[in-house]
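Q: Quick heads-up: structures coming right below.
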Structure 1
Amino acid sequence: MRTVLGLRIDRGASSDARLRDRAVAAYLGLAIGDALGATVEFMTPREIREHHGIHRNILGGGWLRLPKGRVTDDTEMSLALGRAILERDGLDAPAIAEAFSDWMRGKPVDIGHTVRRGISLYRRTGTTEVPEHEYDAGNGACMRCLPVALYTLGAEPEAVDRANRLQAHVTHHNALSDLGTLSVIRMTQTALLGGSLEDLRLLADALVEAEPRFAFDGERRQDNPGGYIVETLRAVFQALFATDGFESALIDVVNRGGDADTTGAILGMIAGALYGFEAIPRRWLKALDRETARLCRRQALELLSRSKR
């Protein structure tokens, strides 16, 4: 049975062991894509070629001058969200907002303007939903959505949609951002359940049909993607569907420059779920910060164990 859009993939092809493998690969893929892309964040493809040739190794550095293997806000906010979900065994907006506030209090190496504004509003007023704003269609809610994808695996589509909006609206309240983030969650869940690259293409095409601004086909390559969710997902989809493996997809997307840590993180979670742990290059696993890797592995399994699959 393969309805795809309803996520009813044939689960006979996905044992519990395989599902755990893909969940861990998704979380490690998120962190690896983040660490790989951080080196070339805000560089143009030409600048990347001049400095690195083809950027293919986790090196650290970049504008944030990171130690080798260090991750940024993409992974750190995902882990904060995952902790809040596990502590409450559910999505609770005040718990999520408090987790984000605690994270910001720790003086993270990087934090987006929209995220900072949302957390600051929560601290001042206690509100856990920022006002809807047409210019808040950033990628900050999407980059951290993996814990929602894992925890709501097997839930009804309406429940997944509610969970997506609840965590997103703590900092980002925009229909376009909600739509793109929900699509990434659905693609990740489909891959976790044994879906193929062709299945993911159906989901991406459904997003474009619902909102043509996400169209990613054609001659225009999305280089230098900014924080706008449309540019982010155009780059992610182009790289995902132009390649046939975890490594090649991540190298493709981060070498486009721009917001490369976030395009790398989002593609890493999808591709990790799709291709599994064995597809992740060992040099990247070895380079990733050890404590980050440990937390990603643990959270992936704990969130999956609480799901309704």
Structure 2
Amino acid sequence: MLTSASMYYLQDLKMDAIASHLHLSRSTVSRLLKQARQEGLVEIRLRPLPTSAPELGRSINESFGVTTHIVPVRESATARERLDQVAMTTARLVTNWFDSGMILGVAWGTTMAAITRHLTSKPTRASSVVQLNGSANTRTSGVEFAGEMMVGFGEAFDAQLHMFPVPAFFDYAATREAMWAERSVARVLDLQRRADIALFGVGALSGEVPSHVYSAGYLDAADVRALYREGVVGDVCTVFLRADGTYDDLSLNQRATGPTPRELQQIPRRVCAVAGDHKAVPLLAALYAGAITDLVIDESTARVLVDLMQDAQAQGR
């Protein structure tokens, strides 16, 4: 037992190599290692890394009345790795929360696509997954990106899919108003309003992992100039926000197809997944707008967010 444990834990040999050396079967080596742990011959300890996650979580919770799930990541983690860890945690949480007879609203985006890759199967009955914002633009129907993501959620939960076959942004506000009166569109809007859970990220105008709405041709140069001119810092469900969370009078929002923060507030659980320091500013705007009940965020971004909150408080905002 001691020899097997020493070779496995100290010499880092594989079980097959240990079995060959000791002339034992692999299953016998596995049994000996298990017995060594049970009898105290081997003790396994984890040395937790220093973390400020509990304090960061409390600060965000107390300021905005949300439930914050902070995902620990190593300091050297890349933006992609941070996104992957947040996506994995969000997928697990949503899988726990979503059940039979429920409606899940999903807004497409880079973060949601990452979450889709980590979903595990949880068959439900009489449940639905509904797309929260349109995905077409002048270059594409959006089906390849948003559709594949939605299919992933539908298959994971064995739920009925409801796509939202409209552009991300209409050319004219009047066109959007007319389409909202169409029965096929009104049916999807009704499902959105009756959702039990809304799942979305925040979009940022720039960053190492750019938000899909800003990198995939949804906005032309004039639109981007208008965003900067009107003080936009990002979006939630393709509804644009200023740093203080205001959005009602922004010109592009009159043509946007996603639910506003005010409309999102009708949904009991609103889950926002965020990874990346560049998203801290639009995330703070989303919190000011009251769009979020549950926040999943990596520790580094949470630290930047709390610093922004403290700066805003010091300036009397």
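Q: Suppose relative contact order in percent (Cα under 8 Å, 6 or more apart) works out to 34; of 1, 2, which structure was it derived from?
A: 1
Q: With mean count of other Cβ atoms within 10 Å over residues 106-113 computed per structure, which member of 1, 2 shows the largest figure?
A: Going through 1, 2 one by one, mean count of other Cβ atoms within 10 Å over residues 106-113 peaks for structure 2.
Q: Suppose you compute mean count of other Cβ atoms within 10 Å over residues 186-193 for every structure in 1, 2: which one lands on 26.8?
A: Answer for the origin of the read-out: 1.
Q: Hey, helix-only ellipticity at 222 nm (-39500 (n - 2.57) for each DSSP H run of 4 or more, over all residues; to 500) derived from one of 1, 2 reads -12000; which structure?
A: 2
Q: To which of 1, 2 does the computed value 18, 12, 7 (semi-axes √(5λ) of the Cα gyration tensor in Å, for residues 82-121 alone) belong?
A: For semi-axes √(5λ) of the Cα gyration tensor in Å, for residues 82-121 alone, the value 18, 12, 7 is produced by structure 2.
Q: Please compute Rg/Rh (Cα atoms, Kirkwood Rh) for structures 1, 2 and give me the label with the greatest value.
A: Across 1, 2, Rg/Rh (Cα atoms, Kirkwood Rh) peaks for 2.
Q: Given 0.8 as the derived value for distance in nm of label points 7 Å out along Cα→Cβ at positions 90 and 114, which of the supplied structures 1, 2 does it correspond to?
A: The read-out comes from structure 2.
Q: Given a value of 0.98 for Rg/Rh (Cα atoms, Kirkwood Rh), for residues 34-217 alone, point me to the structure among 1, 2 it was derived from.
A: The correct label is 1.
Read-outs throughout are calculated quantities, based only on the coordinates presented, and are distinct from any laboratory measurement. Predicted, not measured: the structure shown is a model, and the values here were computed from it. Cβ atoms are built from the backbone, for glycine too; each structure is taken alone.
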